[in-house]
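Only the coordinates and a few stated rules stand behind these numbers; no lab work does. Just so you know, these numbers come straight off a predicted model, no measurement behind them. Cβ atoms are built from the backbone, for glycine too; each structure is taken alone.
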Structure 1
Amino acid sequence: MAELFTAEELEEVERLKSLYPQPQAALLPVLWMVQRKYGWISLENIRAVAELLRLPYAHVLGVVRFYTMFHTEPVGRYHIQVCTNVSCMLRGGERVLEYLAHKLGIAPKERTPDGLFSLEEVECMGACGGAPMIAVNEDYYENITLEQIDTLLEQLRRRAQEESRFADGASNGNLTP
């Protein structure tokens, strides 16, 4: 358990458990904590969460696999989910998926070689009124057009380059064009 969470994070888990009549009800927020920390939820971490919340491993695994928001394999820094359910399909969701696959050079369930992007086809994400829609990590983009996708991909690439420069110490904190 010590490897999964720091002492401070374990305190947060305890706080979350205290918010519910049954501590096991904190499962979704605890899984979110794991995914935010590691970027995905490994089988080892599923087992650790099950032990921590005193839940059967199969139950936690089932919850993780049920929700498209949880990833059981590493994903790109920017994980792009494309809805192709009825509303999105009728408004061009499949075309959006094909376009993204072409632009990124990957198929759904793959990552770009640099690990920057991953692509996933998903069922309804609850934004049918804004179809077609995509999600990038936790941000929704509704009524998305192919032109907007081009702009978005360029913005994400630029953001990654800027963050990389800061991480490498190549900047004094001032953004330059």
Structure 2
Amino acid sequence: MSNDLSITSLVLQASLVVQLVMAGLLAISLASWTVIFGKLFGLKRVRRGNEDFEREFWSGKSLTEMNQAVTNKPLTAPLERIFASGMREFLKLREKRLDAGAQLDGARRAMRASYQRELDVVESNLSFLASVGSVSPYVGLFGTVWGIMHAFTGLASLQQVTLASVAPGIAEA
């Protein structure tokens, strides 16, 4: 083993198993950061869209005007989609001339189902992040143990063990 302790040389001198562990951790780290930043920007977009819809909703417009405004444009905010599904169901049940309680219950059910769909979208990939967060330390520990075993195997063939001969193997771990 060489005594060069740069990151590049340590990675290149590491055993294949340690290199695979490092590559796997790097790939999972990049995937995790992609999900994290995607969630960050996605939640900001959701918040902005919901705030815009809420401002319009409480502006004093009638529900009919709101429904026309929502149906004439693509729905971008979760609150818009929840409102639109509730209004669609309400209008459909009103055409059937059901009593007001049945109309409201139907609209409430439609809005609850739409809310659950929106929540599923917002919560997507969180289980991936949780799994990565709980498994990664153990994968890293496996790589460390493997590196230490590799270092001690290399030391077994030496006549005299010095700090200079131990350092590269321990640094790999």
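A few notes on this one:
- Answer label among 1, 2 for the case where distance in nm of label points 7 Å out along Cα→Cβ at positions 114 and 146, calculated from the coordinates, equals 5.1: 2
- Which of 1, 2 yields -28000 [helix-only ellipticity at 222 nm (-39500 (n - 2.57) for each DSSP H run of 4 or more, over all residues; to 500), calculated]: 2
- For mean projected area of the Cα convex hull in nm² computed as 14.9, the structure of 1, 2 it came from: 2
- Comparison across structures 1, 2 (criterion: distance in nm of label points 7 Å out along Cα→Cβ at positions 50 and 122) gives the highest value for 1.
- Structure (1, 2) behind the derived value 15 of relative contact order in percent (Cα under 8 Å, 6 or more apart): 1
- When distance in nm of label points 7 Å out along Cα→Cβ at positions 42 and 74 is calculated for each of structures 1, 2, structure 2 comes out greatest.
- Origin of the value 5.3, where distance in nm of label points 7 Å out along Cα→Cβ at positions 10 and 90 was derived from one of 1, 2: 1
- With FRET efficiency 1/(1 + (r/R0)^6) of positions 58 and 82 (r between Cβ atoms, R0 = 25 Å, to 0.05) derived as 0.25, matching label from 1, 2: 1
- Once mean count of other Cβ atoms within 10 Å over residues 26-33 is evaluated on every structure in 1, 2, the highest one turns out to be 1.
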